[in-house]
Structure 1
């Protein structure tokens, strides 16, 4: 079912063109990876500050506010490139357990942002210290998971149709 949904998605004209292009797919991949490095670095700095491990002479609120537009821009570019990359190979990715875990972790990152928005990220007087430490630790764990699953996607060996029949029937 997921594979047929993926085929329908990847057969869209724009996604087929991306997949079949000798330049567009690798360019999008490079943009996606560059944004992961840049965005990831900004997230790391923020999380280490929330944990009081780094840049402790800078008020947490000032750092969060200063990095916010850069993180938002990086996230937008990274997600756009990622959606185009994933969509162009949707049949393959939607049957890859590491991709599905990555998507679940990305949703968890969004939930994390909503849960800590008022107590940490958008609190005018600065983050609540215990909430800030918890937010920083959880964010680190989630983003390490996202990046790890993104790398593991390439190493998933899909069972061949013959192996799949054998697994499904127990023979």
Structure 2
């Protein structure tokens, strides 16, 4: 699916509240939004589901105001980042029970290491190294300066390297 297809689906959804168009948009972008939320939430599946769901609710409400200055997927991820940040401010970033954390994939302990980073450092690492955002884009999403994003990234990478070395993986 292309940006043009996203535009057509959005137009059909907005013009007629066409449920099929919304379902197609959801199928196209839900995995990306949830995956980002899961990484930002440090593997806390229940929190990530809440973040992703709230992001979709807000996106649906704000879709008519989306001006296509970026790709639709980037806009949706930006909403998810803001919802996650709000959940952090509301105190939902405590240590989860072990069963609430999604087990890391084949990357060994890396998932747990990233999940254990402070929320700000984890967000910058995920947005930059996993999602491919620039420091300027991260700054805009998180409300921080580019330099702060760069500094957080350096600290996050150093913490990951140190943890991997301590585990004998570095």
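Read-outs: derived from the displayed coordinates by stated rules, not from any lab. These numbers come from a predicted model, not from an experiment. Cβ atoms are built from the backbone, for glycine too; each structure is taken alone.
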Once distance in nm of label points 7 Å out along Cα→Cβ at positions 75 and 139 is calculated for every structure in 1, 2, which label goes with the largest value?
-> 2
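Given a value of 58 for percent of Cα pairs over 19 Å apart, point me to the structure among 1, 2 it was derived from.
Checking each candidate, the match is 2.
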Test item: helix-only ellipticity at 222 nm (-39500 (n - 2.57) for each DSSP H run of 4 or more, over all residues; to 500) calculated as -25500, pick one of 1, 2 = 1
If relative contact order in percent (Cα under 8 Å, 6 or more apart) comes out at 20 when worked out from the coordinates, which of 1, 2 was used?
-> 2
Where does the value 26, 15, 12 come from, among 1, 2, when semi-axes √(5λ) of the Cα gyration tensor in Å, for residues 43-130 alone is the thing being computed?
-> 2
Which of 1, 2 yields 37, 19, 18 for Cα extents along the principal axes in Å, for residues 3-66 alone, as computed?
-> 2
